[in-house]
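Novice: The data blocks that follow each hold one structure.
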Structure P
Amino acid sequence: MKHRVVIIEDNIPLRDGFAEVIKATDNFELINCYDNCEEAIERLKYDNANIFLMDIELLGMNGVEGTKRIKKASPKANIIMVTVFENSGIVFEALCAGASGYLTKSISPKELQDALNECVAGGAPMSIKIAKMVVSSFQIKPSKIELSPREKEVLSLLSRGNTYDSIAEQLFISRNTIKFHLKNIYIKLQVNSNIEAVQKANKENLL
């Protein structure tokens, strides 16, 4: 069964480019494209998508507010922000609104495919440039990386091959809570995948 994708982007060439990438995949299906959040929200039930590629700067309702509305109506939806903005405040606002990941519009087709796969696997895809920018805003240096006890537990279980459901059961937390911890881990370690997170944590002797 293919994952259903909706694109919300008012830049037509970019939107068409994303559409071609999605159409070329085997496990993703492009359901619809919109240039505004209002129309996409009106057709949520009709499209029944589980992944949204969302621009932030849109006419009318912006992407952050659109994310909030979509998550309220469809809590299980995965929303990946794709934008030219590289401002830590906007990044955090989008993630707090319920975004599953944050990518820059300069990503390659391969990077977009990887991000989609990471998202449906339960991860939180984030461009390395965005992760580094967020880390810099907190002045976190690689030699001073600190993971919380819970973040270490999640990453340790993940490194031993546990699934998200298994981790949730062992730690008595929800899948959404696991994804929240992974977002924080990605930011702190400056990585954008589970594999990279485990490798970096081992290299820094954090586990």
Structure Q
Amino acid sequence: MKHKVVIIEDNIPLSEAFKEVINNTSEFKVVATYTNCEMALENLRQDGATLFLMDIDLPGMDGVEGTKAIKKVFPKANIIMVTVYENSDMVFNALCAGASGYLTKNLKPKELVDALHESVSGGAPMSIKIAKMVVTSFQKKPSKIELSNREKDVLQQLSEGNSYDNIAENLFISKNTIKFHLKNIYIKLQVNSNIEAIQKANKENLI
């Protein structure tokens, strides 16, 4: 039994080209093509597709919102964005909406078929350039939080289990000075307790 595919694309020649490529396979069949999301949503249950090729820049509801709407009805639907956009925000928004893949429109016929196979196998098909963009955007960014050396000293002492009295003695400062530093630390780390401050500082590699 062939996997049913719906194409949502307002570029009709491109939509027809995709349809021809897909219908020439033995595993996939295009059951409907639409130029906007609204029409696709009206016929969603009737079409019964498990795979969608979705443009982003569509008249009316855009592809990101369309993806969200389809996923509400069919949470397991595989939606592959096929677009000219190679913008990191656009990619991120599409993936957050529930898209299972992101391809650019200049892909070759074999790449389209391979993407469909990968999607039904549980993968996330992406063009190489898009994949690199996603990896870069998800990489952990270095901390922008800056603590003074004395603030780091106070946190380090706290993390070692020292009391305020011990910290005052070890660092040759008063308890009021310790509290002053902690107040600044709380503000910088956006925390409300010593434990939270220590945990956040460790996470951000500040101590």
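None of the figures in this text is laboratory data; all of them are computed from the coordinates on show. Values in this document were obtained by computation on a predicted structure and should not be read as measured data. Cβ atoms are built from the backbone, for glycine too; each structure is taken alone.
Novice: Given a value of 20.4 for Kirkwood radius over Cα pairs in Å, point me to the structure among P, Q it was derived from.
Specialist: Numbers: P: 17.4; Q: 20.4.
Only one of P, Q returns 20.4 for Kirkwood radius over Cα pairs in Å, namely Q.
Novice: A further question on this structure: Rank structures P, Q by distance in nm of label points 7 Å out along Cα→Cβ at positions 59 and 195 and report only the one at the top, that is, the highest. Walk me through the numbers on the way to the answer.
Specialist: On the way: P: 4.2; Q: 5.9.
Across P, Q, distance in nm of label points 7 Å out along Cα→Cβ at positions 59 and 195 peaks for Q.
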